[in-house]
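Presented below are the structures under discussion, each in the form of structure tokens.
Every read-out reported here was derived from the displayed coordinates using simple, explicitly stated rules and does not represent laboratory data. Since this is a predicted model, take the numbers as computed values, not measurements. Cβ atoms are built from the backbone, for glycine too; each structure is taken alone.
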Structure I
Amino acid sequence: MLGYFIAKPGDELYAKLAELQAFRLRRGQKILDKLAALGMDIRGDWTAAYAESGSLGRGLIGRKLVEAGYAADTDEAFDRWLSPGKPAYVPRLKLDAAEAIGLLHRNGAVAVLAHPIQIGDDRLIAPLARAGLDGMECSHPDHDAAQERHYRAMARDLGLAVTGGSDCHTGGLGSRTATEPELDALLARYDKYKGR
């Protein structure tokens, strides 16, 4: 879940983010331990620096596997070790989607579903729209042209704003954007929450 235009972040949001960040750090350390047990000890001086910031995620670990010569690229790192069901995978702490939507709205933000293809079941999207979802990331490097058309049609049918986006581990950071009318539609949603 993505939160755009957070107008007035409050203690509730900061507390939840701190909880998620602490878990992310523990998760990253567990992944590094699993990789070390597999003979790929990439822990080093860099680990402490990222651990201090709380940003020790799979994307970074994937890049470090590439730098160490254990994978040709981050896609291979994820395919071989870091994805669900793979030897170094550690499940993440999940926030209920409806809870995340409410949390974002209470903090003056627009709630947008990131890369819907990764949900694996489109039937889960309509209930999110009923729970207050504002938009959907329809244009994403994980979506081919047919999937993008499909999600744009679904967004239209559900009355959701459309966004574009990319993830750092896809190699296409900044490659997908929203049009000006799409941004205007998202900003119109924001007008409902910014005064809360």
Structure II
Amino acid sequence: MNTEGIKEQSYGAFAKFLHWGMALMILVLIAVGTYMAGLDKDDPSKMQIMGMHKSFGVIFMQFAILRVIWSRISHSPELPSVLAGWERLLSKTVTGSLYILMLAIPFSGYAMTNLFGYPVSPFGLVDLPILFGKNPEMGLLAKQAHFLLVYTLIAALFAHIAGALKHRFLDTPEADVLPRMLPVKPRV
């Protein structure tokens, strides 16, 4: 594959920015959320950390919406033609799952907050609309959904990364998809 062909099969700068920016946010949100969940209910820092987690969750949700819109209006490179049918289907399934989860997780957090009787207030600047009235029983279900969706996201991320690494190191050079999203040289 020549250099021009690689450039045509690469994502644009904005798509790469969204991909890697959101990847970093996901890692931080999961780490902070896990830490926060382990804090004692009476720990004074828990509410501050929770507020920051929610604020960045709102920002993440806006990026996720933007990413869905961008994926619909921008050109995305095709999957390599050397991939087997099952690999193409799995890739599309994992990618679709990631998009759904990137929207569902912050939405479930928003719902959980409302259902426990609180507004979502990014950085304490403005209260976002209350979408759900107070209902602590449903709030517990939203909390369980939030955790389950995060664990599902972790599994989907693992599959996404494992697939990219498989194509890079175990498949033929034509199957390598990493140069589309990373500044690495294609295999020859």
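Couple of notes before you dig in:
- Structures I, II, by FRET efficiency 1/(1 + (r/R0)^6) of positions 33 and 153 (r between Cβ atoms, R0 = 30 Å, to 0.05): label with the highest value: II
- Of the structures I, II, the one that 18.2, 53 was derived from, the read-out being Rg and Dmax of the Cα atoms in Å: I
- For helix-only ellipticity at 222 nm (-39500 (n - 2.57) for each DSSP H run of 4 or more, over all residues; to 500) computed as -15000, the structure of I, II it came from: I
- Answer label among I, II for the case where semi-axes √(5λ) of the Cα gyration tensor in Å, for residues 49-120 alone, calculated from the coordinates, equals 29, 16, 11: I
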